[in-house]
Structure I
Amino acid sequence: MYYLDATNLINDNELKKIALSIKKGKLALFPTETVYGIGTNGLDQNAVKKIYDIKGRNFNNPINLLVNSMEMVEMLAQNITNLEYKLMKAFFPGPFTLILKKKPIVPSIITAGSDTVGIRMPNNEIAKKLIQYSKVPIAAPSANISGRPSGTKLEDILDDFSDKIDFAINSGATNLGMESTIVKVINNIAHILRPGNITPEQIKKVAGNVIIETSHLPSDHLKHYQLNTRTTLVYSKDKNKMIEKIKSIAKNYKNPIILSFFEDCDYYHTTKIIDIGSKYNLQEVSKNLFSNLKKAEKIKSDIILIEGIKKQGLGLAIMNRLLNVCNGNFIEI
């Protein structure tokens, strides 16, 4: 594996070499503004299969393609509607994936055999240059073993892939820390299939109407973000009720860990606490969510208890990830 440190300086010549190797079907870990991705030539079916293999990803789970221009979008997609163009104009480049009708050039392995493909234009200098220099769309799911939390720092994921990939590019922690919002336009209405940093409120301003699809929660073979420690999520509109419930659960365990918002940390006294940030700065909470989950998992404990947040704005995406983490162990009071 070839390692490139781009934390302080982006070396264009090095990126060009890596991009040309990606075009030839090699695999690379690299940053986007959301999370780190593991990428290869999205038009090379054999190369894409290697991503499925090393992630342990189910072939029924499609992979999105990263592009750097509308020309590349139109090379991959057909029958693009006016609303779909409006959404791309509003949210490309950025943490936004749009499901479009695919052209035959897109390999069926990318789409899990369906007639649509997820397309995103990342807003990250390294990701954009890799696409530019390779001159191909890059297939790049999040860089994690399937079922595990996504990687927002290279050091959190490198050990899982170091003997399976060809290149790793380190640029420090990603800016946003959560995967993109996924939207599909159905009957001229924007449907959110996965919430993310682009919120329903923002999409509604562009699309006029938004439907949040609860039917697209992960099925058993597509579970994501799972930890090795039992994890329970607790939420109440009444902060005091939520805190008291978490404290009462913690008493039943020898070594509980609580992931608490900054404003509530002092209420838990002697219990081990991880401060996940202020509930008034959900962007910071989102950015550090996966790294805080990994930090909690590394501590020897018998349960991880997590404070919930209202499902509004970015809180919707945060709760989406936490509900997956807890695998159904959710208490709402």
Structure II
Amino acid sequence: MSRSEKYLTIEAVAELVGGKILQKGASDLLIKGIGSIYEAKEGEITFAAELNLAKTVLKQSGSLKASALIVPEGLDEVPFIPSVEVKNPHLALAALLNHFHKETLPSAHIDPSASVSDKATVSPDAVVGPLCVIEEGAVIEEGVWLKAQVYIGKNARVGKDSVLYPGVRLLDACAVGERCILHANAVIGSDGFGFVKDGEKQIKVLQVGNVLLGNDVEVGACTTIDRATMNTTHIKDGVKLDNLVHIAHNCIIGENSMIMALAALAGSTIFEEGVIFAGQSGTSGHITLGKGSVIVGRSGVTKNVPPGSFMSGFPLRPHAEERRIKASLTYLPDLVKRVAALEKKQKE
């Protein structure tokens, strides 16, 4: 797609984001890109995520160079530049960024430097980049884009329209669903951490299961997902994993859950649908986090969490209670002094 084909009239912008134009007579205004509020240039559109921010921006007309503005509902006056009113500016931003900046799949080809087994199946509509390796029995479906140095193991599968960034390793018998994004150096299907003690020695337990990623899953850079000891480590549809996340063997992550950076899950942890697990948190093994539960950053989860919970800390407790405890700690040094003074007075 050429750059000119990505240009939009303000009417087309409103249609794309499901919004309403607030200033009349601007329907033929051409939008060539999107930028942040104070850096967007003429010909670009910018956005104000919150109502108060939108009102502030509109009062600072001299500092705004953009040609158009995305605003939330609720303004009490018509903006001085063409604007599109939407219910959710963040969703509008996502749609516009996707339109103006989404990478276009190159023409289908296999780079001459790639190593592709003659026993692999690669769609003629796929792109295989430089120095990729595809082992026997692997299946690469249509619209897949393997960027440089991607490794696809024996009998692994990559689903339609998925993108694997440089250095991704999809190991033997593991599968990626459709429209997935795997960022640089993610490893899918490394051995689970399984050992049994024999006297003073640690004996490795073979990890013979696999990893299955559902559709629309995104895996961050340098994230690792271990294959199951037996059966499957399952990351279900719509799950989003940040950079530097570790998922151990036999975990099951429910639909549309999110796990932030530096989090780690021990073996056989189960997330039900829609769990949010914040950064630097961890779990012990064989526990379940209920549907829609939220775990605040740097928490330690050692027991089952009921659905809909909002929890934090270590040991884990309701977040409101944890906040009260943390707040009370600021008074602890003074309290210790007062108790010591009372004890001294009592002895006199």
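Any read-out appearing in this document is the output of simple, stated calculations on the displayed coordinates, not a laboratory observation. Nothing here was measured: the structure is a model prediction, and the numbers come from that model. Cβ atoms are built from the backbone, for glycine too; each structure is taken alone.
What the table shows:
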| read-out | value |
| --- | --- |
| Origin of the value 1.4, where distance in nm of label points 7 Å out along Cα→Cβ at positions 20 and 44 was derived from one of I, II | I |
| Highest-scoring label, criterion being mean count of other Cβ atoms within 10 Å over residues 92-99, among I, II | I |
| Label whose coordinates, when P(r) over Cα pairs in 20 Å bins from 0, in percent is calculated, return 25, 41, 28, 6, 0 (choices I, II) | II |
| Winner on relative contact order in percent (Cα under 8 Å, 6 or more apart) once structures I, II are ranked, highest first | I |
| Origin of the derived value -5000 (helix-only ellipticity at 222 nm (-39500 (n - 2.57) for each DSSP H run of 4 or more, over all residues; to 500); candidates I, II) | II |
| Distance in nm of label points 7 Å out along Cα→Cβ at positions 164 and 180 - highest-scoring structure of I, II | I |
| Answer label among I, II for the case where FRET efficiency 1/(1 + (r/R0)^6) of positions 124 and 260 (r between Cβ atoms, R0 = 41 Å, to 0.05), calculated from the coordinates, equals 0.85 | I |
| If mean count of other Cβ atoms within 10 Å over residues 116-123 is computed and equals 15.5, the structure in I, II | II |
